[in-house]
Structure P
Amino acid sequence: MIARLDGTVLGAAGTRVVVGVGGLGLAVSVTPQQSLVATVGSSIALHTTLIVREDDMSLYGFGTQAELDAFDLLRGVSGVGPKSALGVLSHMTPNQLADAVAREDETAFKAVSGIGPKTARLIIVQLAGKLHATPTTGRVRGDAGADVLVALTGLGWPERQARAALDAVGAQPDAGSLLRAALAELGPRA
């Protein structure tokens, strides 16, 4: 029903972002990484799915179509609801999920709240052959970009300045390279 939102961030906390669209403020459940990069007043575009239940209507949003596709596949697994699916995507990217399923790595799901060994095994069995890792190109995004942003702000740089540095550094092969390049761009602290 609501497949995409393009709007302005009105608020962000935890795993919820409020997006202003056409005079409305829509609350969207997102991963913590997506919430971290959503700053009040900035533009945001989310691929979304609306989940309607007897007593609830919830909107879930993702930065990429791959994340939304993985979310929908996870929700199709017996015993995995929207919150658990969002929890999985909070701990791993779609590529990492595809890799864990391909390697039949149940331990990859240990850090996810609400996913025990039986559910991890069900995810692996039911998603086998349905997920495929895609090669990444360009600057590291998603978890790594959000982690580097958190690291830079934790080191004392204002968020806007840290974001500008990340945007300026261009393509990097991994999070460590992205952090080093961003620190070089920012220069020494006074």
Structure Q
Amino acid sequence: MKQQFIEDVLSNPNNVEIFARWDAIALPDSWLVAGCLFQTVWNRKSNQNPTFGIKDYDIFYFDDDLSATSEQAHQERLNDLFKDLNITIEVCNQARVHQWYSSYFGHTYPELKSAQEGIDRFLIPSTCVGMNPQEIYAPNGFEILYQGVLAMNPLTPHQSLYEQKADSYQQRWPWLQRMQ
């Protein structure tokens, strides 16, 4: 399934362009994550355009510089790097998520030690995937992703946030299945 995942992810031309410019991203412990990966897979399974319904392209990184100013500077630099693609790039330093998560989402969040720990905490385990040109990180494997299983992540057991996310996904990919 790993090879199928790679093929599916690379069917999205925006993902291909992001990986082609990866060296210019130049962020420590960096990963392309979330919807641009798993939603591309779901689009392929649904015979949709690989870019259908993808709102943004998330890049996680982990840097000990916890300033919002530094993160914003990286955001602006990558906005410029990818401006020709006409996509939204979201850059997030996982080392500082614990500083703003509770005010934004209303729940506490642990201080992380790597970008991979941020991937581990996506609201839905089947969506916990990250990729860079050197490796793929899929802590829950690929089977539940390809089966379209939607369940709440025990690492982020926030029922209302999970329900909102699952509703949004099922509106775009009705074949996805909720598990209790």
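Where a number appears in this text, it was derived from the coordinates with a stated rule and is not lab data. If you're wondering where the values come from, they're calculated on a predicted model, not measured in any experiment. Cβ atoms are built from the backbone, for glycine too; each structure is taken alone.
Sorting P, Q by relative contact order in percent (Cα under 8 Å, 6 or more apart) from high to low puts Q first, with the largest value. Here distance in nm of label points 7 Å out along Cα→Cβ at positions 29 and 165 was derived from just one of the structures P, Q, and that gives 3.5; the source is P.
Can you say which of P, Q returns 17.5, 57 when Rg and Dmax of the Cα atoms in Å is computed? Present the calculation step by step, with values, prior to reporting the outcome.
Numbers: P: 17.5, 57; Q: 15.7, 42.
Label of the source structure: P.
Using the calculated result 15.9 for mean count of other Cβ atoms within 10 Å over residues 85-92, pick out the matching structure from P, Q. Don't skip to the answer; put the middle values down first.
On the way: P: 21.8; Q: 15.9.
Considering all the candidates, the number was obtained from Q.
When distance in nm of label points 7 Å out along Cα→Cβ at positions 37 and 93 is computed for each of P, Q, which one produces 2.2? It traces back to Q.
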